[in-house]
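Structures follow.
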Structure P
């Protein structure tokens with residue numbers, strides 16, 4: 001197998017993940033729920049773990065439905081726990097609690113599994129180099145449907161993320177549309193984690209959006225910067241992991257961190273001088 005044949009599926013997977021996650025990252029950062037991706041990913045993993053304990057194969061349709069069902073439950077929790085004017089409990093606290101409890105329950109469930117716990121571990125950390133073209137095609141179709149859904153209702157989703165009070169003034173059912181947002185997010189996370197693992201998916205979601213915020217305020221510009229950064233970092237990370245013989249997912253994560261650090265330095269150098277308008 002040539003280098004191109006080995007690395008191309010992983011690179012294409014990174015592009016697909018960047019496409020949807022850079023957009024969803026804008027919503028996540030604006031909402032201030034930075035770790036919702038990790039929490040939903042852990043809930044999805046818990047669903048798959050429960051399916052395995054009940055006798056289903058980890059890669060079966062039943063296991064996927066279990067994972068999706070658990071993710072829907074998490075979506076409902078996050079939609080109905082959104083911070084409103086009269087609450088003193090930040091939503092990040094709820095997200096953290098859900099993550100911790102889901103992780104603990106997953107450990108308890110895995111303690112009852114007699115075999116293949118290593119496969120469960122692989123499912124959590126992902127292995128983007130092993131992705132197949134069939135998996136990529138299915139994932140691309142799913143993400144395209146989610147993207148189309150968000151494009152059709154983009155005004156409502158963006159208003160809820162960036163100006164909740166205006167959404168309420170217009171009579172939009174905030175909890176319902178929050179639930180639909182997290183449901184669509186859950187579809188993406190459930191598939192993404194199986195391909196790339198929790199840490200890499202988190203980076204695809206947050207780093208491009210944060211980097212774009214350093215240089216742009218308008219949505220279009222932020223998406224362009226996020227997509228460009230995701231594509232460049234993915235290509236560099238995949239190639240570096242191969243030539244230096246390092247784990248691919250961890251290498252891309254580290255490359256994302258380095259890229260964000262460099263961009264932050266560039267932004268600092270380009271800042272206006274004191275007293276300059």
Structure Q
């Protein structure tokens with residue numbers, strides 16, 4: 001397929017590499033052009049404008065937040081103004097449910113199609129093409145972009161024919177991951193204060209009660225205190241928890257743990273954690289206890 005790819009951060013670069021490895025014709029765009037250089041060496045074409053990436057069967061966006069997505073979708077050089085009729089905007093960004101609804105409507109009004117396809121996985125998983133893809137969109141749209149979804153992920157979970165449902169599921173998943181990080185941080189602080197080895201403790205947990213990737217990955221990061229370079233930066237975690245709470249407000253769902261996590265991320269950022277991985281939230285309990 002002929003694919004435009006916009007957003008070459010840690011995740012986007014890996015996803016674009018997976019598409020190239022699968023044999024797709026990929027044109028890449030990033031506001032910082034230098035980020036495209038490695039992909040060009042692998043066969044990608046570098047676009048100097050967003051509109052150049054729109055000459056494609058589908059355009060994938062992998063961007064940091066709502067504002068970044070809006071800035072690239074709307075306007076004279078944006079996706080809506082330049083994507084041909086009937087083509088697909090595949091949004092893999094973690095965005096608000098509200099923006100997903102707006103994008104669905106605005107693309108439809110322009111004769112285009114919109115598919116929400118956020119992903120679970122860290123940059124190394126993206127580079128390997130082993131992401132879990134959460135898809136929301138019409139059956140025909142999903143069918144048309146299946147070669148793309150198969151290239152970036154090991155499995156696609158079709159959630160709904162409504163794109164916003166996929167975004168809600170993605171936000172709920174990030175809420176659960178953040179909850180695990182906070183809980184692990186508190187547990188590690190407790191045992192460390194009791195003179196138990198952190199790494200041995202995490203090895204025991206993840207080999208018995210909690211034998212799951214999320215516990216292994218974040219448990220080890222917390223035990224070893226390895227929060228740089230970030231695989232997923234703390235400000236993005238803070239953003240996602242705020243989006244979870246916004247969705248909860250709209251649906252009238254009390255989420256007291258999410259409210260706690262918002263404050264924990266805000267505490268981390270207030271103490272200079274902007275350049276740390278979001279798992280650094282797990283070190284706050286240790287600092288509070290004097291164990292860190």
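Could you tell me which structure in P, Q was used to calculate helix-only ellipticity at 222 nm (-39500 (n - 2.57) for each DSSP H run of 4 or more, over all residues; to 500) as -26500? The correct label is P.
Can you say which of P, Q returns 26.9 when mean count of other Cβ atoms within 10 Å over residues 40-47 is computed?
Values: P: 26.9; Q: 14.9.
Among P, Q, the structure yielding 26.9 for mean count of other Cβ atoms within 10 Å over residues 40-47 is P.
Consider the structures P, Q: one of them gives 1.8 for distance in nm of label points 7 Å out along Cα→Cβ at positions 208 and 240 as calculated from the coordinates. Say which. Answer by label: P. A value of 5, 16, 16, 15, 13, 16, 13, 6, 1, 0 was derived for P(r) over Cα pairs in 5 Å bins from 0, in percent, for residues 104-151 alone; which structure in P, Q was it taken from? Source structure: P.
When mean count of other Cβ atoms within 10 Å over residues 32-39 is calculated for each of structures P, Q, structure P comes out greatest.
Calculated for structures P, Q, distance in nm of label points 7 Å out along Cα→Cβ at positions 80 and 176 is largest in Q.
If relative contact order in percent (Cα under 8 Å, 6 or more apart) comes out at 29 when worked out from the coordinates, which of P, Q was used? For relative contact order in percent (Cα under 8 Å, 6 or more apart), the value 29 is produced by structure P.
With FRET efficiency 1/(1 + (r/R0)^6) of positions 48 and 128 (r between Cβ atoms, R0 = 25 Å, to 0.05) derived from the coordinates and found to be 0.90, which of P, Q does the value describe?
Working: P: 0.90; Q: 0.25.
The value was obtained from structure P.
Across the set P, Q, distance in nm of label points 7 Å out along Cα→Cβ at positions 16 and 216 reaches its highest value in structure Q.
Every read-out reported here was derived from the displayed coordinates using simple, explicitly stated rules and does not represent laboratory data. Note that the coordinates shown come from a computational prediction; the quantities given were computed from them, not determined experimentally. Cβ atoms are built from the backbone, for glycine too; each structure is taken alone.
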